[in-house]
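So, here come the structures, one by one.
Only the coordinates and a few stated rules stand behind these numbers; no lab work does. Everything numeric in this text was worked out from a predicted model, so none of it was measured. Cβ atoms are built from the backbone, for glycine too; each structure is taken alone.
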Structure I
Amino acid sequence: MTTVREATYEVLRDLGMTRIFGNPGSSELPFLKDMPPGFEYVLGLHERSAAGIGLGYALGRNEAAFVNLHSIASAGNGLSALIDAYYLHAPLVVTTGQQDRRQIMAEPFLVSRAVDVVKPYVKWACEPLRAEDVPAAIARGYHLAMQPPRGPVFISIPMDDWNKPCQPVAARRVSQTVEPDPAALDKVARAIDASRKLALIAGSQIEEDGAWDETIALAELLNADVYAEPIAPRWAFPRNHRLFRGGLLPAQKPLADQLAEYDAVVVMGAPVFLYYAYVPGEAIHSGTKLFQITNSPQDASAALAGTSVVGNLAAAAKYLRERLKKGARNAPQEPAPPEPQAEKPAAGQTMTTAYLFSTLAELIPRDAIIAEECPSSKGDLDRYIRLDQPGSFYSVRSGILGFAVPAAVGLQLAHPERRVICVVGDGSLQYSVQALWSAVQTKAPVIYVVICNGNYSALKGFREFTKVGKNVPGINIPGIDATQIARGYGMQARAVERPEDLESSLRAALESNCASLVSVLVQEGGQKTMGMDQSVNPPNYG
């Protein structure tokens, strides 16, 4: 016999979850006391930040991360990170404290109903019926979190459970690859072979399933035009590749018009389709055959058109590549020329985001990782930052602000050999600003590039798109000094107001081995409403 606490740490060790991301409270102390050798505790100053760092770590490693949060606050302060994990297919095992079992019925202070609150956004939520079930529940949660489509699980643990006697629990191994139906893939192959002009849509599940190389090989075999899914949370195809054509627009009619010239479209690892603004129209024009290959039964069931195949993306791409007839369907094309460096503003002029990103693109390493949360500037980021290695880009899928700042810390901890650059708006920064402290304390050399324009520019763009008028409160956010905030957390920080100072400030941050922040004053404007400004060419969607 051992204790629940001892058995739990052994299960965590066996499953490789020895980094604990958390924000502790009174009900978690019995678990955290005297942490065994080999474990590390990563503290977030807010549940959103703690869970968000774990989320970035899970995405970066493609493995489950262990998060320990506090009682009711786990479902209040931390819920947005759980929602992000759900939509990003990020495997998190989230445990949270609960009041002592012996007084739960009396509704004591800090009693939690978090299990019921989080259920819509986790794969599984439970509070074990017996103390001795806790280690087995964590093991079960790990395997559920890692099954495709991956996602978060949630376990509430009463604080008096940890010292109860318990039998040791052996960590089992469970396979995680679900093969797609060969007969269904054969139908896709026949349609591709019969097509005259083919497009592939590259979605984030390509990276989840380790299908990067197989997808490139399939696209090259078919000479297919490749587009990124709308509002892509990950870049799943090299952006410098000769076949890459940019991103799809997140509304029905514009997206269908983009794909109108193709008689066959295969969506690899993405929903069909992710829309934002409502622009009515067909999901796909009637002359186009549409197929979806996804690891998510939910995405397959929610598609508005086409035929869906559920299964592992790498296995599907390999199967198709081995059975398709060779020969180009589309006319060979040269790669799009790189965007020229944006014109440098004249002395005394404020910088554009185009100038910021063109300068950053000249300086960052080829294996850099971008964590992005700058909605109003995303079009310029997509235009100028062209990375061609897997795991190079992470963005929010849920639309909830607060993702990128903590996720960047987790990504850096997962990839100490690469440099993580978090590009974030001055408004978005405020939602998880406490994570700056965690970056400093963990010695994670994240570079935060803060786009400072003093307002919620994405809202201004959507206000114009929806024609609601200009009399909308709460859009301007003056008086925020990101550099002073960062310095208060112990971080190196620079403010850049003149274009002639930008390159030297970015270069200094890149040459430093410490976490740092560069606040860049920019003009208002740029891409509007996630690319729904129809004056923007589709490859440069926002």
Structure II
Amino acid sequence: MNDALDRTAHRADPSRWSASSAGGMVASAHYRATAIGAGVLRDGGNAIDAAVAVSVALGVCEPAGSGLGGMGLMMLRLPGESPVVVEGSCVSPARATPEGVAASPSRYDGFPAVAVPRLVALLADVHARHGSTPLTRLLEPAAAMAEEGFLVTPMLAELFQKHSEDLADLESFVLERGARLRQPALARTLRRLGRVGFEDFYTGEIGRRILDDVAARGGWFDESDFASLPAPQRVEPLTIRVGGLDVFAPPPPGGGIALLEMLRLDDAIGEACTGPTDAVRSAAIIQRARRDRRDHRRMRTLGVDGPNLIGADYARSVAPSIRERIERGRETTHFVVVDTSGTVVSMTQSIERSFGARVTTPDLGFLYNGFMRAFKVQNKAHPHYVRPGAVARSNASPTIVLRDGVLHAALGATGSERAASALFRVLRRLDPSCPFEAVHAPRLHCKPDGVVLFESRLDPADQRALVAAGFELEPFEAYDFRAGGLQLVSFDGTAFHGVADPRRDGAAAGPEEQR
């Protein structure tokens, strides 16, 4: 992976972003994290071990997207079992009141923006239950990278520049491309967690240091929140069957409903729908799903039961109106790990927006999340109203797709509400034996009001068709950060095929690969 630092001129080259292997696969948003995960598989670790190693590594080399101070949402499939969601969303502190949060002058930045982090709790849970490699070995590669540093990619340099004013108090994070980012404090934190155990983050020396800093700098959570922290829940995913595939996606507070509704609507519209370009069809479906999710949320706050948005009956009932129309004319990261035993991990993790709350405890080195801004402070009936232990809303949708009980694909995306749109577009055109083209294809997203966000490389004929169909267009640059980062592993019955999104700094690799 010597040429992985700057591949911006090679985004259409599958060899730079894809890999195939019969021995397992890792696809993540940074090439250094992918290499670490593939090394774990090569050394005999399982997919859970590799996922833990990739998770903490991403917090080192992709600090804008995730880290120890944030959240995680994992879709997990163990050999011979059905997929399950392991839920590690950030929660509202007990001392946080709607009045206090609303009145806080720093709700969006600084320690008042920080919700109780649960990524470490999630990693501790899955490693204790299913891991086979000692924690110290899994965390050491990320710790070494933090200590020795890594070269800042063009994309990360652009993020540093864009948020330089917000990061003024974090001088080590304001670097130009090609500079070496070293994080010695984070290296020490990771090595202590590896040596002592993840529980130290909440009940040991690291936990004490976190709570002291939060108390001194105006944060909400305290010792009682760590003491009563809910264990990561294992919940049944939402699931639908379309086109011979069983698709599993997370329920609320995750964002699986939007993706599954899009797939249902696409299936209900069917191939008989003539006239529209693929872009118009996608935009109309995405717009309907976004409107439905918005309206359904409003109905829930009023105590009214709405329709089953992912049900086949509902899709059939609204498909004619969508068909008539189209015939008329925060930051996050994701990774996927699969091993040969059949274990599949599709995991989204986040610190809310780029660089989270933009604060860190200096001698610990990780950035804290900014999820307090995700809670509501006015409508008491809202499911994400500020109350002790309330779970922050998320658009994360780690997804697993099976065909006849066998892995078809595992994938997930960043991009907030745009994530489901990206997953939908990829799944409906995915060839599991050569998935790169589906991931590389131009992205688009439709807001509830009919504004279509799209990559400028979208075919001009599609753009004209969207205008003719009544959509308002809002283009952004090709491979723009806003298009999201989608990581995917597919299986064609013989080999695993991984794709890292060319819109990010990622890579895909199997355990036997040396790139």
Structure III
Amino acid sequence: MVHISNVTKSYGNKVLYKNGSFQINANEKVGLVGPNGAGKTTLFRLITGEATPEEGQVSRSDKLTVGYFSQDIEDMRGKSALHEVMHSHERVPYIQDRLKVLETKLSEPLDEDVMIKTLEEYGSLQEEFERLGGYDLESRAAEILTGLGIGPEDYNRPTESFSGGWKMRIALAKILLLNPDLLLMDEPTNHLDLESIIWLESWLLNFKGSVFMTSHDRDFMNRIVSKIVEVAHQKISTYGGNYDFYEKEKEIRKEQLIASAKKQEDMLAKEKEFIARFAARASHAAQVQSRVKKLDKIDIIEIPEEEKSISFQWPKQPRGGDEVLVLENLGKTWQTHDGKEKLVFKNVSGMVKRLDRVAVVGVNGAGKSTLMKVITGQTPATEGKYQIGPSIEVGYFSQNSADILNPNLTVVEEVHSRLPNASLGYIRSLLGAMKFSGDDVEKKIKVLSGGEKSRVILSIILSKPLNFLVLDEPTNHLDIQSREVLLKAIQDFDGTVMIVSHDRHFLREITTRVFELDKNELHIFNGSWDYYLEKKLSLGF
């Protein structure tokens, strides 16, 4: 289907990969992994033909249809969400318009020859229209939009009225509607909530074509892919399994490589010793020369530089009371643009106790972020009350936290400005724990990606002596390794956590209780994430 053969590709002076090879077979679902800057996006561009390799070949069938979802979306305006998605099939709207023209033409008196030609064209276009799924195009577009969280009430909204994150969903819907032979997807889950991720997962599992994708969501990768392609250290490696298999197999391969390198090192030492010992003896000249030639031909096994093992050291937290948060008949109503009142939630009552790890869940728009804003004092409750316990110090991370950063400061300057009493060594160590290394700390805030800005904010929050973390989507835009760092930090945190996240692996690892907002009310499940899922299943949800 797609064959990448002995490809060498550079970006500027940096070699991304040398002699890299892999293939994507028909109906195969493949995950693409590797550190930032390793060349993952370049691989997508090589497959689409937007980039060409310096050496090697990228071959694919001329008849292969490719759909590519990237993080760079084109400008959308002048169409409703539904029509924007439907127009991803450029040929279908043309055929629709042409059929109408031909129908009008056929309703008029025509010469026999013109009539025959018109009927032939009409029949041919009708057949193509059916083959492209034109007759159910609108219903399929609507189904995909709904699955991605854009419901019937928003189908006819102009695309320019949607925020960037929602435009990404429309762009993804356009690619899915194409139903291509090969689907290339660069971080499709970045702007999706949990419900939309689960829907997309189901769609992809039923998709008959091939998939080649990156994702920061470990569970999503595990459920979808059966092969992993890794780009790292100028090499492309293939692993026959899901993400969990890849992690284990990578460790095994690394141990084998270290063993092979040690064996080679011992052999080279013996050969060099022989050459040094007998180089001056004429009787051994032929043997010495033979061994020198042999050494010249040997490819030295290189052990890739190991990524530093990062551990985060929490500052000493104040003990705080056993009752961290008490909610009593809490309610919130928002004022809409047209002056109407919209109920978000009502009669919310419950208690969060010391060391709880509370996952706050609910469908998109259920009020998860609003609840977090109320209990951190960002917005007032409309009714009821909440009480933060004695000696509780709150740290709040929101989806808009990055807005408070000074774009003109460097990473290290920004963190130092918020921790003025900390030493530069401590700040660099703190940033290292959140995967800012070397020159990364000297980058200006304004050039950072969304994930990098999130890591700056988290570095600041995690460095303070807090005992109650309120985290609203802290895993958004973080890669898998950064999520693991944050996960370990929260597991080691000697305090209480309330968290909204769409990362199921993350929630499974930390959750001790679940607060679910459903139909404007709060339902409390006293157990782990898996307990919550089992309970929901038994209740028929």
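Of the structures I, II, III, report the one carrying the highest value of distance in nm of label points 7 Å out along Cα→Cβ at positions 29 and 61.
I
Given a value of 17.8 for mean count of other Cβ atoms within 10 Å over residues 117-124, calculated from one of I, II, III, which structure does it belong to?
The structure behind it is I.
Out of I, II, III, which structure matches 16.9 when mean count of other Cβ atoms within 10 Å over residues 157-164 is calculated?
It must be structure II, since only it matches.
Can you spot which of I, II, III the value 45, 42, 20 was calculated from, given it is semi-axes √(5λ) of the Cα gyration tensor in Å?
Answer for the origin of the read-out: III.
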